[in-house]
Structure P
Amino acid sequence: MIYYKFVHIVFNILAHILFGLEKIGIKNFPEKGPVILASNHISFLDPMIIPTASSRRMHSMAKAELFNVPVLGWLMKKFWAFPVKRGSLDMAALKNSINVLRGGDVLLLFPEGTRSLDGDIHEAKPGIGFIVYHSKVPVVPVLVKGTDKALPKGAWLPRPKKVKVIFGKPVYFDSYFSQKGSKETYSQIGNDIMSAIKALRENE
């Protein structure tokens, strides 16, 4: 935990120097209790910049192949990332996600499942609806802006560009929990989450 706090401080300093990191709506992020952060995804920088902008440590999914990369895989595990096999419904990753939330922790998810190369916000994969339904926790929508300019596709080093992280008010899905868990229910939850993220962009 001390190691995490130290790295978090260093990342905060770098993010403010390089990107003029602006945090908006941080009070919407609960200080304790299980919660999902659901964000748009436009850059490889997103999984680092969102935890940097927050005050709580968090777990996240990352594609399984990255854990085989020397050093990177080790670092990801140190920062509570766990693998997900993309292209199919990875039940092991879904169960890990639910266990994280049942333990009272924060789970960072990118509902689209991959980066948006056109900068638009696309449909959610069914996994996030499954996780929300079975964990019954609130979701804080997050909008990231500028990371696609700070670390665009194909770039290895970040550029000094303005970055914003906007936290929306928690969204609760109690009305769905009385329904039967189904693909339709999971899809509806996912659609509601993406609508909340889009609303942040429109309001911003």
Structure Q
Amino acid sequence: MAEMAVAEGRAPRKQQQRSVQTQNKLLDAALEAFSENGFKGTSTRDIADRAGVHHPLITYHFKNKEELWRAAANRVFSKFSASLLEARIAADGQKPRERMASMMRAYVQYAAKNPALHKLMLQESSRESSRLEWLVTTHLQPLSEAVVKELKLLQESGIAPAGDPALLFNLLRATSGGILALATEIKATSGIDFDKPENVDALAEMIVGVFLPGSD
């Protein structure tokens, strides 16, 4: 009896593991497809093919394409926010400029490893939609408000350039993510390969220098 109970206990766990693996495959495939082709240009069949799973499994794990889009977007943006928070915590106790510089470097590093982050934003920002509204409310606005507050303090200390801090933040994120979203074109036109870590590091340091020209 005990052996049967153990065997029965193992089966659900294996099923749960397979279910999680399938969901992860679908989320990875969905993020890739949505960032490349946009929401309307992406079919659930294409996502299933990319994930290597049967098409009906999408509606088994996610109610519809909209829910799958939100889950994929939430995954990449939640990890992004976590990476910034980790950098911020790691820099606690340091001077204000270095705390912000640490977050800038983390921003660039994450964007380099996850180009879909900004490609997805570019796809959705071309027109108003419920998806853009959700993205702004859930992820972008909270991030903007937190960073703008810190940038304003750095401006008052003469560390960051003067001007509207909200505009400065958007210039910062467009520079950090936009350049990396154009990595394929930049490699072709300028010979700069962002698959090389040293080029990503150089970009991060250049951004720090441009946006934080002052000192503590």
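No value in this document is a laboratory result; all are computed from the given coordinates. Just so you know, these numbers come straight off a predicted model, no measurement behind them. Cβ atoms are built from the backbone, for glycine too; each structure is taken alone.
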With Kirkwood radius over Cα pairs in Å, for residues 113-152 alone coming out at 11.2, pick the structure among P, Q it was computed from. Q
Thinking of P, Q, which structure, once helix-only ellipticity at 222 nm (-39500 (n - 2.57) for each DSSP H run of 4 or more, over all residues; to 500) is computed, gives back -25000? Q
Using Cα Rg over 2.2 N^0.38 Å, single out the structure from P, Q with the greatest value. Q
State the single structure among P, Q that was used to calculate mean count of other Cβ atoms within 10 Å over residues 169-176, giving 14.1. P
For distance in nm of label points 7 Å out along Cα→Cβ at positions 81 and 105, structure among P, Q ranking highest is Q
For distance in nm of label points 7 Å out along Cα→Cβ at positions 41 and 161, the calculated result is 3.1, so let me know which of P, Q that is. Q
With mean count of other Cβ atoms within 10 Å over residues 17-24 computed for every candidate in P, Q, 13.0 is reproduced by structure Q
Per relative contact order in percent (Cα under 8 Å, 6 or more apart), the highest-valued of structures P, Q: P
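Given 14.1 as the derived value for mean count of other Cβ atoms within 10 Å over residues 137-144, which of the supplied structures P, Q does it correspond to?
Among P, Q, the structure yielding 14.1 for mean count of other Cβ atoms within 10 Å over residues 137-144 is Q.
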